[in-house]
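Multiple structures are listed underneath, in structure tokens.
None of the figures in this text is laboratory data; all of them are computed from the coordinates on show. The structure presented is a predicted model; accordingly, all values stated were derived computationally and were not measured. Cβ atoms are built from the backbone, for glycine too; each structure is taken alone.
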Structure I
Amino acid sequence: MEDKLSVRSSTEGKRRFDNTIDAFSLLSQFAPKSRELIMPSINKINKARKVKESDPDYIKLSDYGERRAARAHAEKQKSSAKNIAPK
């Protein structure tokens, strides 16, 4: 697979990307040695984005994981409830 710079161009793509980073974050918490495999990918993404740690687009595993996934799930449930017509 070749590198892609525009993975997050759609809402669905953004959600898949965030879910992947959430999984990386959780994996690194429960299997600390996995960081050796995860961090090169995260560093590669940050390098491709040309961002520094102070930039909001910089990916830090600590910003992802269970809490971000729970917030995203709650938001999705909330938006789904708005789309359901009352009886």
Structure II
Amino acid sequence: MENVREQIKCSLVELLENPNIRPYLFRTRFERSMIRIIKYAEKTNSELLYETASKSLEKLKSITDKSNTTSCGMLRSYTLLEDNIKQLVTLI
């Protein structure tokens, strides 16, 4: 279980370290990370982790990257989800 926890944490840190990644790649990696976190939270009975990951996934579904980047080159979806990702890193 510790190995899964570390893998999840690494995937979240990787998302945080790449704010200029292609939109499709960010979205795909984020979705996969949230699904892994939700499964992990169910196994460990962590309600807060489950709720945070579920809400983050819902937030992603409502975001469209028609205007992919901000003026500084970061993905809009990254800027909207950055705090959620940071919170999940601390919860894992």
Structure III
Amino acid sequence: MTRKTDIGSRIKEFVMTQFLPDMDPSEIDLDFPVMSNGVVDSVSMLMLINHLEELFDIEFEAHEIDREGFDTFNQMADRVLEKLQDHA
């Protein structure tokens, strides 16, 4: 498992637990568009960003959070990796 896949899986686990508790995780892959499909809205995105910041000890600026970078678990993992590399 790559680091990106591990991060994406951890994000997916949080989203599944918080926002899709009745759905089978095997039905959702890491490219599932959570924002485009309405799973994550603006309010739940704040919860998700807070979780990512605490989990990975990173900080996102408001202008860095957009649908293009946070729609899928893989896109979120890429953003987390970028932040982790910036702090390395």
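Figure out for me which of the structures I, II, III the number 2.1 belongs to, where distance in nm of label points 7 Å out along Cα→Cβ at positions 22 and 62 was derived from the coordinates.
Among I, II, III, the structure yielding 2.1 for distance in nm of label points 7 Å out along Cα→Cβ at positions 22 and 62 is I.
To test your reading of the models, identify which of I, II, III gives 37 for relative contact order in percent (Cα under 8 Å, 6 or more apart) when calculated. All intermediate terms of the calculation are to be shown ahead of the outcome.
Details: I: 31; II: 37; III: 42.
The correct label is II.
When helix-only ellipticity at 222 nm (-39500 (n - 2.57) for each DSSP H run of 4 or more, over all residues; to 500) is calculated, the result is -20000; to which of the structures I, II, III does this value belong? Can you show the working numbers first?
Values: I: -20000; II: -25500; III: -18000.
Only structure I yields this read-out.
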